[in-house]
1. Quick one: distance in nm of label points 7 Å out along Cα→Cβ at positions 76 and 172 came out at 2.8 when computed from one of P, Q, so which one is it?
2. Hey, helix-only ellipticity at 222 nm (-39500 (n - 2.57) for each DSSP H run of 4 or more, over all residues; to 500) derived from one of P, Q reads -11500; which structure?
3. Suppose you compute distance in nm of label points 7 Å out along Cα→Cβ at positions 116 and 132 for every structure in P, Q: which one lands on 2.7?
4. Here Rg and Dmax of the Cα atoms in Å, for residues 124-187 alone was calculated and came to 12.7, 41; which of the structures P, Q was it taken from?
5. Compare relative contact order in percent (Cα under 8 Å, 6 or more apart) across structures P, Q and report the one with the greatest value.
6. Match the computed value 5.8 of distance in nm of label points 7 Å out along Cα→Cβ at positions 20 and 164 to one of the structures P, Q, and report its label.
7. Here Cα extents along the principal axes in Å was calculated and came to 48, 40, 32; which of the structures P, Q was it taken from?
Structure P
Amino acid sequence: MPDIAKNLAEIKDRIAASCLRADRDPETVSLIAVSKTFPADAVRDAWEAGQSHFGENRLQEAEPKIELLPGSLHWHFIGRVQRNKVRRILPRFEVIHAIDSLGLASYANDLAGELGLFPKVFLQVNVGGEASKGGFEPAIVGAEMENLLALDRLEILGLMCIPPPGPDAESARPWFAALREQRDELERRAGVPLPFLSMGMSGDFEVAVEEGATHVRVGSAIFGKRGYQMDGGPD
């Protein structure tokens with residue numbers, strides 16, 4: 001069995017070292033422990049070790065964990081958002097990381113109005129133009145930003161990406177840099193802050209932090225290896 005407390009401490013040390021290299025404050029980086037496929041007991045072990053933010057990508061798996069675990073945990077929905085699950089996702093998750101179209105954003109905004117909620121969301125950008133991944137095309141998200149910002153129930157935190165697979169962590173650096181640069185350009189054009197970047201997983205989170213990530217999604221390096229891959233890779 002993995003030593004979850006030890007693994008968490010090591011990940012936090014690596015985040016701090018990455019921040020030092022990038023002249024950043026480690027407090028500006030949020031670690032999301034990706035608990036998908038792992039049982040509620042593993043999440044509880046991480047919580048008892050001081051971890052409070054957790055990521056899930058399947059509603060049917062997450063719901064029983066959320067019911068079993070303390071209400072003080074912060075849940076992030078990190079998988080592709082299916083339209084027919086939005087009504088159940090909104091009240092259960094504090095942050096949604098993969099709003100991938102204006103249509104989905106508009107639908108979530110309408111449901112949030114019905115439910116009396118103000119969801120926090122990231123806009124997923126398909127930085128590599130991969131057919132297998134969702135997300136706004138980089139050239140499209142800017143054109144639709146005015147309409148996205150007009151959705152009065154959604155709090156758009158920033159941008160999110162899953163880079164194309166590569167041979168090592170460094171191969172992800174250009175994609176992370178591109179997302180940061182696109183965020184900066186959107187801020188200039190729209191005149192609104194988009195302060196957060198959700199990018200980086202177990203294999204490349206240190207590079208992501210060096211390139212400006214504020215939220216890193218780390219699973220297997222904390223909980224151990226999974227038996228299979230889901231939604232864009234092992235984390």
Structure Q
Amino acid sequence: MSCILSNEVEHMTYVAKGCNHGPAPIPEEGKWVKSTQITDISGLTHGVGWCAPQQGTCKLTLNVKEGVIKEALVETIGCSGMTHSAAMAGEILPGKTILEALNTDLVCDAINVAMRELFLQIVYGRTQTAFSENGLPIGAGLEDLGKGLRSQVGTIFSTEAKGVRYMEMAEGYITSLGLDENDQVIGYQFVKVGKMLEDIRHGKTPDEAYKANCGQYGRYDDAVKKIDPREE
């Protein structure tokens with residue numbers, strides 16, 4: 001493509017370019033790659049994004065092979081509309097190059113920002129699989145979800161007047177908090193919602209599934225007082 005030169009540049013004396021070593025190599029799936037085009041890029045990584053009013057956030061996981069998104073995991077929290085945006089983004093992303101995806105409206109600002117942050121990680125060789133030979137297979141993103149295929153969510157509410165309430169932790173939905181003699185939390189009881197629903201889907205009664213998926217953490221058995229975090 002010919003370029004239009006300004007009058008000043010047009011009359012400059014030509015100076016030859018010296019040595020050119022090309023781009024610096026970046027680590028990609030166990031290899032050092034000098035990337036010059038999108039198809040040179042591979043890797044699996046995670047990133048987060050947020051919308052302008054910061055009322056919601058998105059965690060995006062992409063598995064890229066030779067510049068093309070082969071797998072996408074879209075997790076959102078904090079905004080009801082984001083869940084529908086995530087559904088649309090999940091349909092949009094696979095099959096696009098990372099450059100296409102960067103310049104595609106992914107419906108929700110938080111998802112768009114997450115795509116921007118992931119693009120930077122991937123093209124600079126800062127992926128989770130930078131030093132993993134051949135990267136990870138398609139489907140590896142599901143491992144982030146664990147049994148029951150639910151996102152890892154932590155929901156905590158607290159006030160100065162009444163203290164803390166654990167609502168949900170990585171283990172599951174919190175059903176009871178255990179307090180010591182000083183009214184401090186020393187453990188909690190939980191139910192693994194995803195696994196419970198899977199058991200119900202496969203034939204267990206709700207009561208059987210609930211009891212089979214209850215557990216506790218910390219010194220819950222030593223608690224002198226047990227409270228329902230949602231009783232108020």
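A short reminder: the numbers here are calculations on the coordinates, not readings from a lab. Owing to the predicted nature of the structure, the values given are computational and were not obtained by experimental measurement. Cβ atoms are built from the backbone, for glycine too; each structure is taken alone.
1. Q
2. Answer for the origin of the read-out: P.
3. The read-out comes from structure Q.
4. Going through each structure in turn, the value belongs to P.
5. Going through P, Q one by one, relative contact order in percent (Cα under 8 Å, 6 or more apart) peaks for structure P.
6. Computing distance in nm of label points 7 Å out along Cα→Cβ at positions 20 and 164 on every structure in P, Q gives 5.8 only for Q.
7. Values: P: 48, 40, 32; Q: 87, 43, 31.
Considering all the candidates, the number was obtained from P.
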